[in-house]
Structures are given as C-alpha cells and as structure tokens.
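Please treat every number below as a calculation from the coordinates, not as lab data. Predicted model only: the values in this text are computed from it and were never measured. Cβ atoms are built from the backbone, for glycine too; each structure is taken alone.
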Structure 1
Amino acid sequence: MSNLKFAPGENDVIAESFSPSVLMFLLKTEIGASMMRIVTRSPNTLLGLIPLGASDSACR
C-alpha cells in the first residue's frame with residue numbers, strides 16, 4: 001500500500017518502494033507516476049540513522 005498522495009481525478013499508474021541503503025533497509029523511498037506527474041516520498045534522518053519523518057515532492 002502506497003502513502004503517496006495524488007490529486008482527485010489523477011490515476012495512479014505505477015508506484016514502487018525501495019530501500020536506498022542496504023544497512024537501513026527499514027527506511028523505504030516511494031516513487032509513483034501518473035499521467036500528469038511524478039510523486040516521491042523519501043525518509044528524513046538524523047545522522048543517517050534516526051528517522052525523523054518524510055519529505056514529499058512532485059514534478060510535472
């Protein structure tokens with residue numbers, strides 16, 4: 001299940017999650033693409049170890 005937010009009427013074409021670090025495998029980055037834009041959600045960390053939330057971004 002994806003935590004990505006899409007606008008009303010925007011179809012979620014594809015969504016994937018992966019771990020960018022082998023050591024911190026519990027922290028997942030999510031990327032989703034619709035017909036209109038690409039949405040990402042990546043974890044924020046303190047010193048690369050302590051999770052502090054996530055940052056969302058979108059590009060057209």
Structure 2
Amino acid sequence: MNRHLLSKSTFIRGVQCPKSLYLHKKRPFLRDKISAAQLAKFRRGTDVGVLARSVSRRH
C-alpha cells in the first residue's frame with residue numbers, strides 16, 4: 001500500500017505557507033499545548049458527529 005507523505009490538508013498548508021508546513025512536519029513539539037476548554041470542544045464535536053451518524057443510519 002502506498003503511503004502519502006502529505007495529505008490534502010498538509011499540501012494546502014505548504015502551498016499557503018512553506019514555513020508552516022516545515023514546522024508542522026519537522027517540529028511538532030513547538031506547537032502550543034491544547035487547553036482543557038479546547039479539548040472539551042473537540043470532544044463535543046466528535047460526540048455530535050457520532051450521534052448524527054447513528055441517527056442517519058436509523059432512517
């Protein structure tokens with residue numbers, strides 16, 4: 001199976017800002033830590049997506 005070095009989103013990141021792509025791929029440890037509030041938002045979004053998929057399967 002072929003593995004892509006860049007996803008569509010990382011390719012676009014590189015087109016828009018090469019420095020951003022470099023930092024994203026080579027220096028991920030420099031990113032800001034995700035706050036507890038932001039993690040809670042991510043979890044809520046995931047929960048809504050799971051619920052939406054489960055409801056759509058029933059209909």
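Some observations on this one:
- Given 0.70 for FRET efficiency 1/(1 + (r/R0)^6) of positions 4 and 44 (r between Cβ atoms, R0 = 35 Å, to 0.05), calculated: source structure among 1, 2: 2
- Label whose coordinates, when semi-axes √(5λ) of the Cα gyration tensor in Å is calculated, return 30, 19, 10 (choices 1, 2): 2
- Value 0, calculated as helix-only ellipticity at 222 nm (-39500 (n - 2.57) for each DSSP H run of 4 or more, over all residues; to 500), assigned to which of 1, 2: 1
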